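Following are the structures in question.
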Structure I
Amino acid sequence: MNKRRILGFILIILLLAIISIYYPNFTGQTTTNTKVEYPLENAVLLRVIDGDTIEIDEGVHVRLLGINTPEKKMPFSNLATEFLKQFENKSIQLLRDWEDTDKYIRKLRYLFYDNRMINLEIIESGFANIYYEKGLSYEQELLRAESQARAQELGIWKKSGEQ
């Protein structure tokens, strides 16, 4: 009886060891934290849908990564929308991060124009707050920009004159 228990215990230990080694492969998770470099994508900004969503070539919708602007008809909703309109019908570049699309099948991208990151400029101007996703490539830059916009009371961070 003791030999059976010992053999069973050893088999359980072996099984646990095998599972711990191969578990990431079964779940699709990886044990390394390698950062993937994605290529810049060239596009033409056809239409601004709202302050954080645009339409590019062939009707593809793009949600700007790391930012959240007020919804249409909300106070300050026009700030980012009007800012983005200056890039309509211009060649832009897009850069993805670790997630390709959202639940609405919009591409999730950073928007660049003339080597400027527009997502960051929208935050710096106080036209949006951070839509926080842990592990974004530009997370620290976006956090810093929002903090500065708040401190300077720009855009959506402007203090109300009402009591």
Structure II
Amino acid sequence: MAKGYWLMKSEPDVFSIDDLAKVEREPWDGIRNYQARNFMRDTMRVGDGVLFYHSNGGKLGTGIVGVAEVVSEGYADYTAWDAESKYFDGKASEANPIWVMVDVRFVEKFDEILTLSDLKGNAELSGMLVVRRGQRLSIQPVDEEDFARVLKLGRGKG
């Protein structure tokens, strides 16, 4: 099966690229959108590349800040049936988990953020979902060519 590529969004005050770098590997939990869940459950595979995107970055900025890698197949997001979790879903249980997560590991942090303006300003990236109006999904597929272009831009910016 061919390697896949993704853009995964996280609010940096909740979980940032620096947080991932510290722990090295972390479950990508709390996804409560069916389309994003289906990507993790049905399409993501170990070894897939991830563009780590800080959303609602405030002073830290909003955009692609680095790279991660998927290091587990999708499995039940146990935070959904933990009543103490901010991701609790009363409809989910161990018998009916509903939600899925994957583990990701840190690969690299860019020296500078690759902002949404940077992405929109590059005509070669016009096919990326993140640059399209109304695309707010927290997990988005990225084609291989766009992934490579973003890596080149991110690595060359600093």
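Values for this structure:
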{"quantity": "Structure from which 38 was derived, percent of Cα pairs over 28 Å apart, options I, II", "calculated": "I"}
{"quantity": "Of the structures I, II, the one that -5000 was derived from, the read-out being helix-only ellipticity at 222 nm (-39500 (n - 2.57) for each DSSP H run of 4 or more, over all residues; to 500)", "calculated": "II"}
{"quantity": "Parent structure of the calculated result 1.5, given that distance in nm of label points 7 Å out along Cα→Cβ at positions 53 and 101 is the read-out and I, II the choices", "calculated": "I"}
{"quantity": "Label whose coordinates, when relative contact order in percent (Cα under 8 Å, 6 or more apart) is calculated, return 19 (choices I, II)", "calculated": "I"}
{"quantity": "If FRET efficiency 1/(1 + (r/R0)^6) of positions 5 and 69 (r between Cβ atoms, R0 = 25 Å, to 0.05) is computed and equals 1.00, the structure in I, II", "calculated": "II"}
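Where a number appears in this text, it was derived from the coordinates with a stated rule and is not lab data. Keep in mind the model is a prediction, meaning the values are calculated, not measured. Cβ atoms are built from the backbone, for glycine too; each structure is taken alone.
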